[in-house]
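J.: Please find the structures below.
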Structure 1
Amino acid sequence: MGKLSQFTVTLNGISVKKKREEILDYFNNTYELYEKVFELLKDDSVFYEKSERTRHPMIFYFGHTATFFINKLINMKLIENRVNPEFESIFAVGVDEMAWDEMDTAKYKWPSVNAVRAYRVEVKKRVQKLILELPLTLPIKDDAPLWIILMGIEHERIHIETSLVLHRQMPLHLVKSSLDFQPCRTSALHPQNEMIKIQGKRVRLGVDKTSYNLYGWDNEYGFYEEDVADFSCAKYLVSNGEFMEFVLADGYKKEHYWDAEGLAFLKSSQVTHPPFWVLRDGKFTYRTLSEEIAMPLNWPVDVNALEAEAYCRYKSEKDGVVYQLPSESEQRILYEYAGLEDVPDFNESRANLNFHHYASSSPVNEFDCNGIYDIVGNVWQWSRTPIRPFKGFEVHEAYDDFSSPTFDEKHALILGSSWASSGNLITKHSRYAFRKHFYQHAGFRYVESSMKENKKEDIYESDALVSQYCEFQYGDTHFGVENFAIATARIASSFATNTTKALDLGCATGRASFELAKSFDSVEGIDFSVRFVQVGAKLKEEGYVAFSSIEEGEISSKKRVTIEELGYSDLKEKVSFWQGDACNLKPNFKAYDLIMATNLIDRLYNPKLFLESVDKRLNDAGILVLTSPYTWQESSTKKEFWLGGYYDTEGKEVRTIDTLKKLLEEKFVLVHQEDVPFVIKETARKYQHTLSELSVWKKL
């Protein structure tokens, strides 16, 4: 196919000027490749179609990656001005099927395709300029300004691949062929699979951020060690021909091949064969990006993890041998067995990836890796390992929802990359995970292994800050001070005359949202941090919250509270949780009788943006409740945007409550003020005791 896609850039070098040029070339290649992907859509009307019911229409993804650059640069205070606030709101979130993704697209008025094209041009110019002007020292560290640019580039690389999955699911008459994305043209009968014996050893996973020379996502850093026993693995990926046996044996109809999650998937989806197989006149054909071709029996099958697991149970029954999907550690042994070099030294002749050979899968016996084929490339390979944080894992503050929401034991790692993978996706240490029912360009190989994955019944919050907030909202009370979430929700509710709908803005781990639901018919909890939002969503969906409470040093106690113990069982259907930016909320968040912004305004990057428009989201006579200890700090808010806590040019004190009165007096009347205390536990012998000023404002 030629060189359609570049390899990723390294983080070190001698010349800053040359490194800027490398990053600029890599950005341009990524940005242009992404737009080529959308040229596969037949015409602009297709941008408003959804190829998969749990996803947004394609216009969202076209705008999303450009918006990502601006939102991250704003949030990290590297730029002050937005390109298009409306776009940077509606295109902000929607990557994974989480409880906080807004999938009701009827609430949106999507912009024209040409408007989004023009927006992408403006963002491109802005980012190109920043690449040449932002401070840069080598090697590039994860706290450097250019790291955020690299983050945006690698994020777009991910969406190149996931968008191609969606295009491939689009009805054939809505897509067109492209010379840039030509499929493999060779196929044959599938080869007979066989098992290859692999010697086990001790495996160490993860990388050290101080020495690793490539961009990495936060889940790649840290380490995990495991002794892996000897195992055997399939020589080839499971081909369409090999999987055909399962389909023809009515494998999709025999319930004993499927676990509970698999059976639920079958019931909801009604599928009877892999997603890119098309049944016509009793025969299967195969769907590539933009064509329907004769079934390539020797290409790898594309399935989700549930289908892969069901096949392993079928084959185990058939052969009298226990087969399973490989683990992350076993896959690493295979990588090293093959003698593969990591990017940028990787030889693309050895695998079907990075668009180097084809824009499709290819025969499973084409790319030999020391006697085992397709250890990387062709299709991703589902594993039996849920993605979990390594020891030493730290969330990157610029993108706290990349990994943390997936540490729920429900997201299975996919390994090895596909033909559509590029950038970080094809590096040795990359770690990506999806829910088991999701489709990617993913298949599988099976192994005979004595090792099993340890299942965790309760998932305890591993993030120290999230755990501290769980203790604050769901833990014990201290020194006779009432639980802050309960107190603020009670006070706020007492001022509401209408109780149809409330917004808990800055909801953190969600306790106040449930408390408000005692008075309101519907409550939406919104927080900027997905790490926090997922706690409330988990309480609603799974009925419990589990967290660690630090007692002394490394010693902590495990705590678990249930929705029944909290008395919220009858309230959960009234509560929903979303990720959102208070300074740039999506337009569908409106028509509230109460908005409660808890300890929020002194943590916003520009609190005036929130306060100047909050009235538009309230119904007539609606109530706005603000609480804050007014602990202004430049790490959260640039000093020029502080509402108080400083001296003006004449040396006079500027207090936050006085600024609030000036900002809100035309639209609100202040009806109540009081101090509400709260206590945050740090350890068993150290607590923060704080007073938050609560002010109640009624919309005029």
Structure 2
Amino acid sequence: MRRPRAFLLLLLLVLSGGATAGTVVVQHDRTPVMDGAKTIALLSKGTRLTVSKTNGDWFGVRITVSGKVAFGWVHRKHVKAPEQAAGLEAEAEQEFARLKAKAEALTKEGRFAEAMEVADGFPARYWKTKAGSRMRQYGLELEKRAGGNLPTTPTPTPTPSPKGKASDMEKKAEAEFKKRKAQADKLAKEGKLAEALQALDGFPAQYARTKWAQEIGKLRAELQKKGQFLTADVRQAIERLVGEGKYDVALERLKTARGTVPESNPEAKATTGYIELHKKTAAIEPGKTPSDFVAADPYKDDKTYHRALSGLLHVIGPQGKQIKLTMGKHTMGINVPTVAQQVAGAKQAMALYPWSANLHFFLARVYARDGKLAEALAAYARAIALDHGHTITSLEAELERARVLVRQKKANQAVQHLKPALARRPKDFLLHAALGDAYLGAGQKSRAVAAWKQSLKLNAMQIELPARIRQAEGRPAAAKPRQKLALPELFKSVQDSCVMVNAIREVKGKKAVSNGSGFVIRSDGLIATNFHVIATGGKIVVRVKREGKFVVIPDVQVVLLAPLQDIALLKVDARQHRFRPVRLGTAKDVLPGEDVVVVGNPGGGNVILDYTITRGIVSNRDRVINNNHFIQTDAGINPGNSGGPMFNMKGEVIGMVTLRAMLMTRVGLALHVDAVKGLLPSTFPISQ
């Protein structure tokens, strides 16, 4: 577990302080009143409390518990003074009315994108008020009313300067912009577009929220468009030749179309890269193709391209808003884009990166999650066409397209698409499993069973398939309940499902590594960990131990982020790295005093005690912190354990290790596994 984070920080100590007077009002339901490490009551929103003591951010109050008066502590973030709460509500109402009137005036002129930006400007300090709830609803209403009226390019929203005077940050950003623009203009005039783009790429990240970062983006887009010379017909011809395996002919076609355009031209460079990468991957033996989701993308080294892809990540939170989290001494802003913003951003990026199969693949997921299945199918088809079946991108697109078709009750079409893919990859256990799902959707149970059995033959670690086979065959499900295991037997059965997760980034020329743990929850390579393990950014690496040796899996895709729940779901290529997923239990059946086991990788830097197992008991089944539910345990938990699994003695995961008390011993917390299970339907367009 990394250093403590204020957004989930647990202060487990008895506080005392000087006398004070005053009244506060509880702002959130299930607000905890603490007596040391013990929650003595959960208060409802609106409860008034008389404060008798204060200590730092804590208020000492007396409450009635089971007919007796008890003393406890309430954190400042959960309460407000009555006049302060009333004043905040009044301010929020006034701001809501002002912004709504302004937005409505814009919609009457058909300026929906600008209206949505006005609504997005509702101050974050009002989010938890009644007006905040109404503004979120109004924002969703605006999206529906906008429909197809949104532009393909998002309108930039500059950060306003106070009283018309530019802040120091704005001034510095403007100076940096002018310097880089001058460099880029000079290089562009010399015909050095690639170098001009590189000059713009280094715009400092600390200026990302100024208007000058947006100006850099616009300038970059203009330069890239200037560098485009291929017509649609030539692009289609090159794509067809690559699909036919005529790579040298495709390069000649590009050379003819390029004429006097230099090879360093961005479009010429990307198109050459597209042809040569597919020539390289096509020569690799099937089943050993690169597992990196951008392996056959000519833009894989382009930072701006990766920012475009990150805009299509699935982030759970208030759409169109920014989540602010404090981690140690740093505050992080996480944008939660709306579907309209994601689609607009993807379309803009596609104009600049026309050879990217991955852009279409991730856009298809956005459409599918939003229920726009026809658009999703078209985007999946385009990703498959651009990838030509050479990398994992088209394989994953085939799987997800099949799921969408089954959902549309077009299972026979799914079968027809999967058969050619299996002809190319006859040993792909995931394709066989998807074929079984498609046959079942088409009402052909016997063929579904045959496909699932073939998948199980290729990978026997798919623990979910036997039950589905029995059900399809009309046989009763196994009634034998799972038995408790001895500790050595339990560890042996789960160790292959536990992983180490690292986020590696460069800090002042040196590598900084965030170390954590995780566990495999599906046989297709889906891994659960804590958000704070990877929140630092950088390259994500998963390590697993096989036969006493570490295997490094460098190609990790971020599937879903739920920052407020401190959950991240990752995915690795299960074709090259087989996994036995854990069995997911439920925290609802956990009893205080029950034995539990934690597996993780405590430590940091050069000292990591990999695959450490500790045992303890459940000290409390349900500690509630920031609306998240945790199991408290006395099992040994240390930095590096974050994201790792907590097992019951049947080998079922009941929690994800997340926190430990900094000022008390033997107090650790594991997020209820039910929170992870609740996110599974969102991991892909359609979850089984």
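J.: Of the structures 1, 2, report the one carrying the highest value of distance in nm of label points 7 Å out along Cα→Cβ at positions 197 and 237.
T.: Between 1, 2, the highest calculated value is found for 1.
J.: Additional query: With distance in nm of label points 7 Å out along Cα→Cβ at positions 589 and 621 as the yardstick, tell me which of 1, 2 scores highest.
T.: On the way: 1: 2.6; 2: 1.2.
Once distance in nm of label points 7 Å out along Cα→Cβ at positions 589 and 621 is worked out for each structure, 1 has the highest.
J.: If mean count of other Cβ atoms within 10 Å over residues 429-436 comes out at 21.6 when worked out from the coordinates, which of 1, 2 was used?
T.: Computed on structure 1.
J.: Just checking, which of 1, 2 has the largest value of mean count of other Cβ atoms within 10 Å over residues 277-284?
T.: 2
J.: Let me ask you something else. Consider the structures 1, 2: one of them gives -8500 for helix-only ellipticity at 222 nm (-39500 (n - 2.57) for each DSSP H run of 4 or more, over all residues; to 500) as calculated from the coordinates. Say which.
T.: Numbers: 1: -8500; 2: -12500.
Clearly, the read-out refers to 1.
J.: May I pose another question? Which structure, out of 1, 2, was Rg and Dmax of the Cα atoms in Å, for residues 469-668 alone derived from, given a value of 17.1, 62?
T.: This value belongs to structure 2.
J.: Given a computed value of 16.4 for mean count of other Cβ atoms within 10 Å over residues 269-276, which structure among 1, 2 does it belong to? Please report the intermediate quantities before stating the final value.
T.: Numbers: 1: 16.4; 2: 20.6.
The value was obtained from structure 1.
J.: Check the numbers for distance in nm of label points 7 Å out along Cα→Cβ at positions 53 and 253 across 1, 2 and tell me which is largest.
T.: Details: 1: 2.2; 2: 8.0.
If we compare distance in nm of label points 7 Å out along Cα→Cβ at positions 53 and 253 over 1, 2, the biggest value is for 2.
Throughout, read-outs are computed from the coordinates displayed, never taken from laboratory work. Here the structure is a predicted model, which means the values were calculated and not measured. Cβ atoms are built from the backbone, for glycine too; each structure is taken alone.
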